[in-house]
Structure P
Amino acid sequence: MEEDRDANGPVIRYLGDSAISVEFGDRIDAGLVSRVHAFDAALNQLCLAGVIETVPTYRATTVHLDPLRADVREIEAAVLRLASSECDAGGPAGQLWEVPVAYGKDFGIDLEDVAAHAGMTPSALIEAHADPEYLVAMVGFLPGFSYLSGLDPRLSMPRRSEPRARIPASSISIGGQQTAISSIEGPSGWHVIGRTPVRPFHLGRMPEFLFEPGDRIRFRPVSAREWSQLDRDAARGALIAKSIE
């Protein structure tokens with residue numbers, strides 16, 4: 001099938017017979033993220049037959065389908081109707097979470113390099129990174145890996161020229177104009193500036209996945225001693241992150 005474009009709507013791309021991508025743009029932009037989240041919520045409310053799940057990103061939603069049950073043309077028509085109806089991007093916000101972070105030293109081995117790149121002292125960088133309220137723009141790459149929009153532009157830094165084979169679970173990192181909360185240990189080309197005891201993904205805990213697209217994050221700097229206590233609690237299944245709304 002060929003891709004379709006409504007006059008003022010998204011581009012629809014067919015990903016084989018089991019998924020379609022509904023693309024609203026090609027950039028990182030707060031308004032675009034809000035539009036994607038609003039569209040994704042509205043599409044899920046339709047409970048269309050054959051739709052297994054949807055995965056919102058910065059600029060698009062991927063709709064995973066059961067090809068034996070889904071009527072692709074019906075789903076395409078629903079997508080275009082929703083796009084033309086201008087889904088309410090001002091709807092209810094996701095949860096606001098307070099996330100403790102130990103910055104620098106063994107917790108964030110790249111903090112001083114990032115501070116130097118930004119022309120700041122390490123303490124000023126910590127303050128600038130912990131100050132904003134971030135939006136969980138998307139979750140992916142690894143289970144529970146949370147990409148956050150809202151980084152202070154002064155802290156933006158190109159990704160590492162040589163990615164590391166692994167960084168610790170729950171690292172806080174910066175890559176380009178984004179910051180992120182990693183989930184499990186894995187490879188990364190981002191700059192690690194801290195670590196949280198929070199587990200965004202914890203198998204066997206309820207909920208296993210903590211953050212969802214549309215949630216908001218506030219970071220709270222903590223000492224190494226407090227981090228260690230919170231980490232012990234998190235290992236036992238405690239959520240640690242506080243919902244503050």
Structure Q
Amino acid sequence: MYQKRFYRDQFKKKELEYFELVIKESDLFIGVSKATVEIRELARERLFRLRQELEDYIAENPVFEITFKPIEIRTGAPEVVRRMAQAARQAEVGPMASVAGCLAEMVGESLRRLSTEVIIENGGDLYLASTKPRIIGVFAGASKFSGRLSMEITPEEMPAGICTSSGTIGHSVSLGKADTCLVKSRSAALADAYASTIGNMIKAKADLPAALERAKSLPGLEGLLIIIENEMGLWGNIKLVRT
């Protein structure tokens with residue numbers, strides 16, 4: 001079920017300027033040092049081109065969009081396709097599991113040429129590149145932890161991707177029942193794919209130990225937070241603070 005993105009007003013910081021960028025299914029909320037016309041145009045041009053490259057590839061290779069498993073891609077595929085396919089191979093999921101994180105990351109990388117501060121949210125998936133510590137709120141639906149916990153990330157840990165999968169919130173496909181499965185990685189594309197991998201494992205509270213153990217074997221996964229109902233599992237480099 002679609003959830004109104006109320007959290008966008010909550011994570012605004014006064015020292016940044018924000019703008020929304022919507023192209024078809026992509027709905028980005030972008031925070032930068034100064035939202036100049038040049039930055040806005042660069043963001044729109046970059047997202048439009050990335051989406052066009054992805055859509056053109058899918059038109060010729062439709063299985064790329066529907067498979068739940070990693071897939072071989074053709075020689076000469078666009079970079080956005082290559083990044084998504086690579087993340088899918090590492091996470092053992094379909095490439096579209098990484099699309100939101102990958103698009104946020106690639107748009108963000110372009111904007112860093114013009115802004116020292118870049119925060120992009122795309123459907124709950126984040127790309128962050130900042131010179132200051134940032135606090136990220138944790139939303140977990142009806143769980144008692146929802147809205148009570150946040151995660152702190154330092155400049156030394158950025159650029160970074162913080163991505164979430166949920167079986168109870170939002171419209172994205174999840175085969176699990178976790179209220180939130182939050183993954184931290186240096187790559188937003190990889191964090192997005194890993195969030196699906198771990199989220200799909202959580203069918204009940206009893207699955208938490210196995211999911212946390214699985215996280216230890218996944219290269220590039222730096223931290224994991226799982227909430228299912230009123231139980232929470234935590235692994236890796238995650239610093240929680242009270243909201």
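No value in this document is a laboratory result; all are computed from the given coordinates. Here the structure is a predicted model, which means the values were calculated and not measured. Cβ atoms are built from the backbone, for glycine too; each structure is taken alone.
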Original post:
Which structure, out of P, Q, was distance in nm of label points 7 Å out along Cα→Cβ at positions 136 and 152 calculated from, if the result is 1.6?
Top reply: Q
Original post:
Of the structures labelled P, Q, which one yields 1.62 when Cα Rg over 2.2 N^0.38 Å, for residues 32-119 alone is computed from its coordinates?
Top reply: P
Original post:
Given structures P, Q, which gives the highest value for distance in nm of label points 7 Å out along Cα→Cβ at positions 24 and 56?
Top reply: Q
Original post:
One of P, Q was used to compute P(r) over Cα pairs in 10 Å bins from 0, in percent, and the answer was 8, 34, 37, 19, 2, 0. Which one was it?
Top reply: Q
Original post:
Upon calculation of helix-only ellipticity at 222 nm (-39500 (n - 2.57) for each DSSP H run of 4 or more, over all residues; to 500) from the atomic coordinates, which of the structures P, Q produces -10000?
Top reply: Q
